[in-house]
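Quick heads-up: structures coming right below.
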Structure 1
Amino acid sequence: MDDALELLRAEFGAEPGTFLLLLHVDLVWDTTAFARLERAMTAVCQALADAEELPRWLVAGFWYTCDFVPREIGHPGFHPTQPAAYYQRSCRRLAKLNAWFTCGYPI
């Protein structure tokens, strides 16, 4: 889980090369970077499913990602390279991960 936390710290901190920074600054969806982000979020959900308390930075990051990504792909400057269904599935997955993380069980 340490690798997942490290990756999420970088993503939520908008470090260079992260999926969230690329999407925000360049309006580019990197499918490989998104897959890494999704795997890290899933690993953290699994690892912390029974936790009584969650680190605030993680809660904020999950919430932000779930809110931010759909807004960015709706930006007029975003030019999709995948079918619309891919982005819809991806946004639904982020919403489910956010619910899983905050509720403690997969939705």
Structure 2
Amino acid sequence: MKLRRDPFQAIADPTRRAILVLLAAQTMTAGAIAEKFDVARPTISKHMQVLNECELITANQKGREIYYEIKVDKMKEIEKWLAQFRAIWKNRYNQLDNLLSTLNDSEK
């Protein structure tokens, strides 16, 4: 039985995040992606494999070329998970803003 990789582990790597940014803009071949990095092509291939195993990207063959694209639905799952933290921090910043306004008003 093959264990499925964790997408959060995949996006923890800066190179994989950079690959996702590239693919968010357009579909690309592995060669085109590798040209954007100053590392060996097999290194990029390994990163692509991890992203594929996490179902963050998908590969589509067009003629002799394989084009990779981001899987938006999977990225939305990550965004949904992160949204809960965004809400917590927004609430904390609002509380801090209110406190600072109160302190500023009391100094006048």
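Readers should treat all values here as calculations from the given coordinates under stated rules, not as data from a laboratory. Source: prediction; values computed, not measured. Cβ atoms are built from the backbone, for glycine too; each structure is taken alone.
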Quiz prompt | At a computed 2.8 (distance in nm of label points 7 Å out along Cα→Cβ at positions 74 and 90), which of 1, 2 | solution = 2
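Suppose you compute distance in nm of label points 7 Å out along Cα→Cβ at positions 10 and 50 for every structure in 1, 2: which one lands on 1.1? The partial results should precede the final answer.
Working: 1: 3.0; 2: 1.1.
Label of the source structure: 2.
Work out the source of 72, 35, 22 here, i.e. which of 1, 2 gives that when Cα extents along the principal axes in Å is computed. Working shown, then result.
Working: 1: 41, 28, 20; 2: 72, 35, 22.
Comparing all candidates, it corresponds to 2.
From which structure (1, 2) was volume of the Cα convex hull per residue in Å³, for residues 34-81 alone calculated, if the value obtained is 78? Don't jump to the answer; show the numbers that get you there.
On the way: 1: 78; 2: 95.
Going through each structure in turn, the value belongs to 1.
Of the structures labelled 1, 2, one was used to calculate relative contact order in percent (Cα under 8 Å, 6 or more apart), giving 30. Name it. Don't skip to the answer; put the middle values down first.
On the way: 1: 30; 2: 25.
Derived from 1, not from the others.
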